[in-house]
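Right after this note come the structures.
Coordinate-derived values only; no laboratory data. A quick note: this is a predicted structure, and the numbers were derived from the prediction, not measured. Cβ atoms are built from the backbone, for glycine too; each structure is taken alone.
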Structure 1
Amino acid sequence: MNITIHYAFLPHTDAEAALGFYRDALGFELRKDVGYDGMRWLTVGPVGQPQTSIVLHPPATDPGISDDERRTILELIAKGSYGALTLASDDLDALFDQLVSRGADIVQEPMDQPYGERDCAVRDPAGNLLRINQAA
């Protein structure tokens with residue numbers, strides 16, 4: 001039996017800014033752009049890896065969420081405490097330089113970690129934390 005991760009979900013607070021980051025800064029391809037009731041869901045993923053995608057969704061759209069809960073979720077997203085994802089690159093330094101040149105919000109420059117990984121960290125336009133590891 002083979003199990004893979006097909007979709008990961010991260011909230012976005014501005015679909016155009018999210019698209020600019022994931023497509024234009026990271027180099028992912030846009031796979032789906034679905035609008036419904038004034039909201040947008042974007043599916044993006046690495047070129048050549050159609051089996052792995054990130055769905056960028058409008059936050060707190062569940063009708064059962066109260067206004068207070070919605071505000072809390074938006075505050076957590078803005079702080080980078082709501083969604084996170086770890087990516088890997090075969091050239092971490094080049095990817096980091098590309099992200100810097102395209103105005104990414106840098107949290108941590110590439111460094112060797114005591115647990116054996118070399119990584120950096122950035123935030124997407126909504127505030128989601130993305131760690132990027134050097135692929136082995």
Structure 2
Amino acid sequence: MTTTTATTTQNTYARKKTTAWLILLLAGAFEVGYALSVAGSSGFTTLAWSVSAVVFFLLTLFCLSVALKAIDVGIGYAVWAGIGAVGAALLGPVFFDEVLTPIRAFWLAVIIGGVVWLKLADSPKLQRTSTEA
């Protein structure tokens with residue numbers, strides 16, 4: 001019966017972490033919306049873009065705060081900021097007169113690689129291995 005309880009606890013922990021990571025991804029998407037809305041607001045002089053920025057700002061902070069209940073703040077914040085930076089850089093040329101040069105694309109790929117490695121470092125399997133050592 002102890003094995004069943006331990007397995008149930010591990011499954012609950014894994015579900016909680018997975019949910020937190022999905023919420024963090026959502027927070028990152030809202031961060032992209034916020035960054036693009038701020039750019040479009042022209043210094044908060046365009047009403048529709050300004051309202052959009054405020055809504056995205058509140059949504060991103062709410063989702064980030066929920067995600068950080070289960071994810072270390074350093075990792076969560078880095079991933080959230082990375083998603084926002086990469087998303088804004090990739091969508092900036094779509095919505096505004098911005099240019100995505102090859103060197104910018106390279107450094108964005110470095111950020112994406114860092115975010116992936118941070119996620120892998122937070123995996124339950126890796127944490128079990130490090131605690132056993």
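Quick check: 113 is what I get for volume of the Cα convex hull per residue in Å³, calculated from one of 1, 2. Which structure matches?
Source structure: 2.
Suppose distance in nm of label points 7 Å out along Cα→Cβ at positions 7 and 95 works out to 4.7; of 1, 2, which structure was it derived from?
It was calculated from structure 2.
A value of -6000 was computed for helix-only ellipticity at 222 nm (-39500 (n - 2.57) for each DSSP H run of 4 or more, over all residues; to 500); which of 1, 2 is the source structure?
Here the read-out was taken from 1.
Once distance in nm of label points 7 Å out along Cα→Cβ at positions 31 and 119 is calculated for all of 1, 2, which comes out largest?
With respect to distance in nm of label points 7 Å out along Cα→Cβ at positions 31 and 119, the highest-scoring structure among 1, 2 is 1.
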